[in-house]
Every structure is written in structure tokens, then in C-alpha cells.
Structure I
Amino acid sequence: MKTFACIAAVTGLLAFAAPASAQFAKPEDAIKYRQSALFVMGQHFGRIGAMVNGRVPFDAKVAADNADLVVTTSKLPWVAFGPGTESGGNTKAKAEIWTEQAKFKEYGDKMQAENVKLAAAAKTGNADTLKTAFGAAADTCKACHDAYRAK
């Protein structure tokens, strides 16, 4: 009986230690999740872009709030690029994501670092500082999209 209890306990612990990608019932769920996370991040990033490009008036508080949300949401999509999510659903992800995982992770890490700088710039309340940081963050998005997103 003790052996059975130990096996059950170890099995239970292993189930909790499973990779995060196992949280998705189907590959399509992971694809939908990552697309949704990237969409929300893009919406908040776009609000900052509208300010720095003069399409809407600059509002330091709105910029800072949106930049903080960009930082938070930029952490979300990566777990959903797990094995088995290369196809299915309506994905534009290139196969290179899974064959060049270290490089893909580098792009994601750089984007997240630039987003942290964007949030710091937004907190200064200076539109010019924000514009510079926005450009750098946008460049990281573009670089990743150019390398890993199908047209």
C-alpha cells in the first residue's frame, strides 16, 4: 500500500510539473491564446503609437498605463509556442520558430527588454523620450515579424 501511495504521489507531482504548454487541450487552443495575447499587446502598443505619431493628443498617464500593459502582455504569448502548435488553426507562425527556438527566444527577450524601457520612458511624461523608446520597441516587433511571421 505504501508503494502505491508513493507512486500516486510522484505521479501527482509530475502532473503539476508538466510543461506549461500542457495547459492547452488542443494545439488550436494554444494558437488562439498566443494570437489573443499578441492582439491585446498590439492594441495597447498602438495606443502609444497613435500618441507618438501625433494621431491623438499626448497624455502621459494614458501612455504610461498602456506601456505597463504592453510589458505585462508581452510575457504571455511565449508559452503557447510549444511543440505541436506549428500548424492548425489560423496561424501565421513560420516553421522556423520551432527549428530556431534559441534565436526566436532571443527576439522575444529583446522585445520584452525594449518594452520595459518603453514603460520607463512613458513614466517620464516626456513625449520625445517616449517616441524614441517606442521606435526601438517597434523595431524589435518588426524584426521578429520579418523573421518568424508569414505574410
Structure II
Amino acid sequence: MRTKAFNLAIEAITAVLLSLWIYTGLNKVIHYDKFSFETGRSPFLQHISSLVAILVPAGELLTAILLVFKHTRVVGLYASLFLMTLFTGYVYIMLQYAYDLPCSCGGIIELLAWEQHLLVNLILTLLTALALILQSRLNILQQRSISLS
């Protein structure tokens, strides 16, 4: 019973993350000029904006690919946790220290206020951490099951 519940939760969180990374990654690629311009306006990224404009969508799409396959899913979850922590920290720093708040996000996400964006990022970061914890517990349960057989 626990195994099914853990699997279902992991699959649901993975589906949310997969949708997020495909959506945001493709949006940044499709609207590369806008993303690159807005990234260049960030007071903390302006000196590395051309690098960020390439690496962020590439990282998001690569993370999506890792999440698709069962044998790379855990790596994809760790990559998701890294990206979400990075993005959450960036939004927090921008809210605390930036005088201008340019939004380099795309699509629906750019409709959010910065405080709402921070909240969404925090929730997604926590969900990703939960998926990793559940995956770890699931692995332990499966190892115990195998050793009892």
C-alpha cells in the first residue's frame, strides 16, 4: 500500500516538474530575444546574461529529458531541486535587493507578481524535495522486500 502511494506521489510530482521544465524551457527558446534582453536587465545577471540566456533553457530542457526516463529520474529530480533552489534564491534576492524587477520568465509565470512567483517556487522546491525523500524511502522498502524473499 505504501509503495503504491509513494509511486503515485512521485509520478504526480514528476509530471508537474516535467510540465514546468518543458513549458519554461521551450518558452525561453521560442522567445529567446525577449528572455535574453530581460536577463540582461537584471542587476545581478547583466555581466553573464548571454551565458545565462543559453544555459537556463538548456538546463530546463535537459532536466525534463532526465525526468522522462525511469533510470534517470532521480538525477532529474536532483537537477530539478538544484534549479528550483537556484531560481527561488534568485527571486528572493531580487525582491530584497533589486531596485528594478525585470521579469525574464515566460508565459503564464510572467503574469505572477514577484511575491507570488516566490511562493510558487517555494512550493515546487518543497514538492521536489518530497519526491526525493519518497523515492529514497521507496528504494528502502523495495530492498527490504527483496531481502525478505
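Read the figures in this text as sums done on the coordinates, not as results from a lab. Note that this is a predicted model, so its numbers are computed, not measured. Cβ atoms are built from the backbone, for glycine too; each structure is taken alone.
In table form, for the structure just shown:
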| quantity | calculated |
| --- | --- |
| Entry that produces 107 once volume of the Cα convex hull per residue in Å³ is calculated, selected from I, II | II |
| Structure with the greatest value (metric relative contact order in percent (Cα under 8 Å, 6 or more apart), set I, II) | II |
| When Cα Rg over 2.2 N^0.38 Å, for residues 56-127 alone is computed for each of I, II, the largest belongs to | I |
| Value -28000, calculated as helix-only ellipticity at 222 nm (-39500 (n - 2.57) for each DSSP H run of 4 or more, over all residues; to 500), assigned to which of I, II | II |
| Ranking I, II by distance in nm of label points 7 Å out along Cα→Cβ at positions 48 and 72, the structure that comes out highest | II |
| Which of I, II leads on FRET efficiency 1/(1 + (r/R0)^6) of positions 32 and 120 (r between Cβ atoms, R0 = 30 Å, to 0.05), largest value | II |
| Among I, II, which structure scores highest (criterion: distance in nm of label points 7 Å out along Cα→Cβ at positions 64 and 80) | I |
